[in-house]
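Read through the structures below before going on.
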Structure 1
């Protein structure tokens with residue numbers, strides 16, 4: 001199958017447990033919780049997304065006819081050396097496009113593969129690092145992985161059994177709260193701090209790439 005990619009770039013991981021790690025970000029087009037168009041935001045399940053994932057016109061974006069061609073471009077962006085090769089599959093919702101062929105091609109090129117997903121679709125079993133960021137009002141089926149990264153607070157109410165207290169029972173190694181980035185950001189940061197002080201299993205995740213001026 002072919003792949004529609006919004007953009008690809010070499011950067012540092014900006015969020016979560018692996019903050020600061022060198023990585024190629026591979027951003028796929030499309031999402032199942034929002035079209036990405038502003039006129040549809042108020043009707044979307046996820047209304048606070050701050051990412052452009054529409055079209056294939058971003059940096060190194062395009063339509064790739066095969067997994068081999070896409071993996072070759074990822075390797076080109078990484079540059080020389082095969083040590084610690086790391087690619088982050090993101091979107092939109094990457095699991096709309098990720099398949100066996102792509103996982104095999106990226107592994108064949110020496111990459112450790114991470115994914116950042118909303119969890120509404122099962123993560124591919126070949127992915128090495130699974131980060132799930134649940135969105136209130138969506139049906140999360142991927143309730144296990146390496147990181148649960150919850151943007152907080154969220155304006156929508158969670159579905160029964162998927163509230164903050166329930167998520168503490170999901171099967172993740174790391175539980176992270178990340179302040180919602182909007183004009184009330186200072187209040188949201190304090191809300192996250194207060195939650196973590198009351199629930200020590202959780203840790204704070206900040207969007208350091210924005211602080212550093214990175215993509």
Structure 2
């Protein structure tokens with residue numbers, strides 16, 4: 001997969017990046033990124049998507065150069081796996097199960113949950129659980145699994161991130177809103193139904209197709225590695 005210096009528009013087209021939603025679902029803020037409407041479906045201008053992608057990558061490079069974290073967020077079932085894979089490949093945190101309200105705006109409390117998860121993992125690995133009864137160990141295991149599901153992707157995050165990357169800014173409305181409150185820039189893969197007017201680095205593209213999302217995120221991954 002290409003990095004930002006070797007993007008081919010035809011590769012974006014083959015991945016289905018250009019497919020927007022029906023014109024009736026179009027958000028006005030995406031109007032300038034549509035080059036045609038066929039059979040009622042908006043088609044995205046891939047040259048403009050390419051330019052947005054380049055701007056987003058340059059911004060994310062600057063964040064990594066400052067040794068700040070980038071949280072990748074994608075909770076839609078069709079994108080969960082690729083979002084997690086890309087984040088792990090970059091050594092970055094991720095949220096793919098459920099965004100817990102306050103994960104950004106109430107970060108100190110979330111940090112405590114992440115620290116508790118790490119503490120419980122350490123205690124279990126050291127064999128410290130053996131001093132508890134089987135029933136107590138079962139309850140502890142359930143708590144550990146719940147913590148891991150909700151906060152496992154945030155392990156190692158000591159401070160607020162320098163940026164977040166979301167797939168579908170409409171679907172991920174809550175983290176986008178919290179990022180705005182915390183003055184954290186957002187990079188978003190956003191289809192034609194999204195309001196991109198409040199997104200610092202929107203990338204107008206098909207945000208529901210796995211092949212489209214995988215293509216865009218892999219370009220970001222290869223450019224940052």
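Any read-out appearing in this document is the output of simple, stated calculations on the displayed coordinates, not a laboratory observation. Just so we're clear, the structure is a prediction, and the values are computed from it rather than from any experiment. Cβ atoms are built from the backbone, for glycine too; each structure is taken alone.
For structures 1, 2, which has the highest computed value of relative contact order in percent (Cα under 8 Å, 6 or more apart)?
2
From which structure (1, 2) was log10 I(q)/I(0) by the Debye sum over Cα atoms at q = 0.08, 0.17 Å⁻¹ calculated, if the value obtained is -0.32, -1.15?
Computing log10 I(q)/I(0) by the Debye sum over Cα atoms at q = 0.08, 0.17 Å⁻¹ on every structure in 1, 2 gives -0.32, -1.15 only for 2.
Give the label, chosen from 1, 2, of the structure having the highest value of mean count of other Cβ atoms within 10 Å over residues 116-123.
1
One of 1, 2 was used to compute helix-only ellipticity at 222 nm (-39500 (n - 2.57) for each DSSP H run of 4 or more, over all residues; to 500), and the result was -5500. Which label is that?
On the way: 1: -5500; 2: -14000.
Computed on structure 1.
Hey, Cα extents along the principal axes in Å, for residues 52-107 alone derived from one of 1, 2 reads 28, 28, 22; which structure?
The value was obtained from structure 2.
Output the label of whichever structure in 1, 2 has the greatest value of mean projected area of the Cα convex hull in nm², for residues 100-171 alone.
The structure with the largest value is 2.
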